[in-house]
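Chemist: The structures come next, written out as structure tokens.
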Structure I
Amino acid sequence: MSTSFSILGAVVVFAAAQLLLRKDAPAYAFLLSVGAALFVLLQLGVAVQELLRNVLAFSRRVDGPAFACLLRCAGILLLTDYARTLCEEAGADTLAWCAGFAGRCLVLAAAFPLLEEICQKIWGLAA
């Protein structure tokens, strides 16, 4: 919990400093934002390691193909959301919408085998 508060506090301070520097020294504001991003990523290192340990423990308890499908879907969602956010920040709203829509379609396509298996089990129980 203390990590999240320290990250939140640092982000607020970095954002305020970046807003002050943006008008007078845009190059320094950019360097500050890159430094802030590196700081946040370094602070998240321990949390990401813990998350990966938990994902590995969870994968041992769950069916292999189903877990692989869920990980694939999560990866697609993260990448397309990142691409959508970049497009929005660049001012390309239509392209951002297309990236988000493509992500949803790709997740549906990746999850289709799992959905098909679930439907077959439901129909098998209903019959």
Structure II
Amino acid sequence: MNTILFTIAVLFVGMNVYTFFRHKTYRQTGFDGRFFSHLFVSLCGVLAGFAVIYYALSQNGVILVTSLESMTPVDPNWQNLLYFSGVTLLSIGFGDILPVGPARWFALIEAVIGILLPTVFFVKSIYKKED
């Protein structure tokens, strides 16, 4: 069951990232509300998808702790998983919850996606497509 859940979540995250990058550049330059809405929906989808990935990983052992010294595990409820996913995606990184084990790699991938999507949004919003 965990493998299926994990696979579906990875595909969901991939689909959100792919549809964002596939999105056509608008003809005008400057801010466009439709494009911003697309960015927001994509970021929310990636956030939820990674929360599901963390949930699937948590079924095999501890993936989040409060401190590396004490290794006190964090309860893997949806509130904590969505919080950790949001803090990681937005590159806030408060440090109150730390990933361990395989979750570290997924947190790194999530942080990269969280940096790339707004960067692409910015570049696409200032780029004027030639006809």
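Chemist: To which of I, II does the computed value 3.7 (distance in nm of label points 7 Å out along Cα→Cβ at positions 45 and 117) belong?
Modeler: Computed on structure I.
Chemist: Suppose you compute helix-only ellipticity at 222 nm (-39500 (n - 2.57) for each DSSP H run of 4 or more, over all residues; to 500) for every structure in I, II: which one lands on -22000?
Modeler: Label of the source structure: II.
Chemist: To test your reading of the models, identify which of I, II gives 11.5 for mean count of other Cβ atoms within 10 Å over residues 61-68 when calculated.
Modeler: Of the structures listed, the value fits I.
Chemist: Using relative contact order in percent (Cα under 8 Å, 6 or more apart) for the comparison, can you identify which of I, II gives the largest number?
Modeler: II
Chemist: Suppose distance in nm of label points 7 Å out along Cα→Cβ at positions 85 and 109 works out to 1.4; of I, II, which structure was it derived from?
Modeler: Structure II accounts for this read-out.
Chemist: Computing log10 I(q)/I(0) by the Debye sum over Cα atoms at q = 0.11, 0.16, 0.20, 0.23 Å⁻¹ gives -0.65, -1.05, -1.17, -1.21 for which of I, II?
Modeler: This value belongs to structure I.
Bear in mind these aren't lab numbers, they're just calculated from the coordinates by the rules spelled out. Model, not experiment: these values are computed from the prediction. Cβ atoms are built from the backbone, for glycine too; each structure is taken alone.
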